[in-house]
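Pasting the structures here.
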Structure I
Amino acid sequence: ADRDQAWIADWIGVAGKLGAKNTRVVAGKSEPTPATLEQSRTRMSQLLAVGQAAGVRIMTENWLGLMSNAESVLWLLEKLDGQVGLCVDFGNWRGPNKYEELAAIMPHGDSSHAKASFLDERTLDRDDYVRCLDLAKTAHFAGPHTLIYDGPNNDEWFGLSVERDVVQPYLS
């Protein structure tokens with residue numbers, strides 16, 4: 001963990017030298033427990049200082065084990081007094097509570113990974129994607145939507161163009 005912390009801190013410095021305004025830091029891969037959440041809070045607090053010195057805002061994402069539910073994401077954001085930004089990824093959570101969980105964190109989002117699910121090589125799960133975009137709209141999300149294609153078709157540009165066509169009306 002200390003080695004990873006030093007490595008991340010070095011990259012935050014690089015981001016600052018390159019003129020980046022933000023950088024995403026994974027909150028942790030472990031399952032969320034009081035101990036792992038507290039460890040993440042401590043380490044993120046230390047990285048916040050590195051980011052401030054480099055002129056880079058630290059962000060995290062609803063991704064991997066530690067940030068696998070809204071309760072954990074909201075806990076971390078609250079404990080860090082709103083100093084850490086949040087990228088909300090539409091495609092990182094699945095299951096019956098996906099929309100409820102996304103709705104809980106969306107008001108705290110600074111950016112989104114507008115990642116659609118695809119039913120097959122050419123068919124976007126439009127209902128899911130529109131529902132996620134509607135959640136962002138309802139939450140008055142004003143950040144950028146970054147299109148991420150992670151589908152079964154090897155033609156990434158095709159997937160991105162399909163996503164773009166659905167997202168476009170939400171940008172006006």
Structure II
Amino acid sequence: MLSEGNSFVLEGPSGGVRWDVIESPGHCPGQICLVGEPGVVSGDNCSTVGTILVPSGEGDMGAYISGLERIRDLRPKVLFPGHGPLVANPERLLTHYIEHRKARHQKVLEAVREGNSDIPSIASAAYSDSPGAHPLLAQDQALSHLKELQRTGDVENDGSGYTAA
């Protein structure tokens with residue numbers, strides 16, 4: 001199993017390319033990226049076709065956002081996502097993903113501050129700008145954000161619902 005700090009060389013017709021492994025959990029535990037001279041193989045951290053689900057069960061929204069920032073800070077020339085074509089301007093896509101998640105994070109917090117206390121109503125308020133979003137996926141993503149907001153002390157859940165801390 002590959003983990004942070006591992007590296008390997010892939011040989012090709014024009015020589016070898018060294019790839020370093022960095023951990024970038026969030027979408028799922030154990031998620032890694034490969035960093036090499038050609039760019040970053042980002043796996044399921046990014047996609048050029050749709051959005052990335054950060055499941056509430058095994059995902060970690062805070063780690064996901066931090067991982068995206070870490071990849072962006074590497075300033076890769078090219079990004080090789082797990083889905084869709086390669087990305088020739090990785091900084092723009094990564095910044096879009098980071099800003100989108102942070103904005104949604106704020107919308108979830110605002111939904112709680114407005115008095116929404118259960119996941120369906122929080123998701124409905126936080127995803128009001130995305131009427132095409134599947135309600136169950138929106139609820140799962142809202143829960144991922146709520147877990148991170150609980151971890152940071154911004155939201156509490158006493159068993160009867162979510163409240164702003």
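Since every read-out is calculated from the coordinates, none of them should be taken as a lab result. Since the model is a prediction, treat every value here as computed from it, not as a measurement. Cβ atoms are built from the backbone, for glycine too; each structure is taken alone.
Observations
- For 0.2 (distance in nm of label points 7 Å out along Cα→Cβ at positions 65 and 105, calculated) the corresponding structure among I, II: II
- Test item: mean count of other Cβ atoms within 10 Å over residues 33-40 calculated as 14.8, pick one of I, II: I
- At a computed -15000 (helix-only ellipticity at 222 nm (-39500 (n - 2.57) for each DSSP H run of 4 or more, over all residues; to 500)), which of I, II: I
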